[in-house]
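Derivation of every value follows stated rules applied to the coordinates shown; laboratory data play no part. All values derive from a computational prediction rather than experimental measurement. Cβ atoms are built from the backbone, for glycine too; each structure is taken alone.
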Structure P
Amino acid sequence: MRICIPSMGMKMSESVCQHFGRAPYFLIFDEHSGEYEVLENSSEHMGGTGKPPELIAKRGADVMICSGLGPKAIQMLSSYGIRTYVGASGTVEDALRQWNERLLHRADMDNACKEHRDGHDH
């Protein structure tokens with residue numbers, strides 16, 4: 001399983017980015033190999049093209065772990081078959097531990113970030 005986490009930096013010891021779409025990086029951890037790769041956010045949110053879910057799907061992520069995200073992001077990730085979980089905090093390492101300990105919640109429209117229900121994407 002490949003798990004993607006929005007990150008403020010390029011290391012597992014960096015903080016989980018609180019704003020999914022504007023995360024500078026996405027770290028994609030491969031549970032099988034124990035390795036991770038760094039995906040720079042080159043989406044339109046950062047002056048590039050495409051949306052973050054498209055970039056993440058192209059890298060083969062199965063799961064997205066984040067602190068929270070808006071309804072559009074939840075729908076886009078789901079359309080690519082990526083399961084999304086919210087409630088992550090601390091570092092990327094902390095988020096993976098929270099995932100493994102089943103402390104995170106499956107993202108849905110009820111727990112989508114309320115500030116992004118007006119049409120703005122996270």
Structure Q
Amino acid sequence: MNPFTKILVVEDDPTSSKLMTYHLRMMGFKNVTEVADGDSALEQMKKEKADLVIADWHMPNLNGLDLFKAIREEELWRDIPFLMVTVEKDGQKVQKAIQAGVRDYIVKPIKGENFKRKIHELLRLDRV
């Protein structure tokens with residue numbers, strides 16, 4: 001595992017954002033940036049391309065699904081692993097996300113072991 005892997009956490013709830021960052025740091029990641037919405041995430045990506053984006057679905061300005069679509073439209077960002085974090089249980093909305101190409105998501109509240117497993121899968125890390 002590279003501790004300097006650039007991870008962008010996009011979450012408008014400060015508690016959830018800090019919890020995800022805490023789990024990432026406990027896993028050994030040192031380069032974690034937190035922003036509160038999709039617009040801020042795109043601005044951050046222009047400054048420094050992330051190796052992994054973790055985004056909440058429901059946020060002000062640009063929501064997680066629209067952020068995912070915007071990232072996939074940029075050729076330089078197309079292959080960045082993306083993890084959607086959501087409380088969304090509406091089957092039609094989940095289907096809409098799947099049709100847009102979202103393949104990886106976890107449901108809040110975040111459970112540490114599940115979160116860790118997803119991060120390892122997305123970054124293709126061997127389980128420790």
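If you rank structures P, Q by relative contact order in percent (Cα under 8 Å, 6 or more apart), which sits at the top with the largest value? Intermediate results must be reported in sequence, preceding the final value.
Details: P: 27; Q: 23.
Biggest value here belongs to P.
Please state which of the structures P, Q yields 0.6 when distance in nm of label points 7 Å out along Cα→Cβ at positions 16 and 104 is computed from it.
That value comes from structure P.
For the read-out helix-only ellipticity at 222 nm (-39500 (n - 2.57) for each DSSP H run of 4 or more, over all residues; to 500), a value of -12500 was computed from one structure; give its label from P, Q.
Derived from Q, not from the others.
Given a value of 19.2 for mean count of other Cβ atoms within 10 Å over residues 32-39, calculated from one of P, Q, which structure does it belong to?
The read-out was computed on structure Q.
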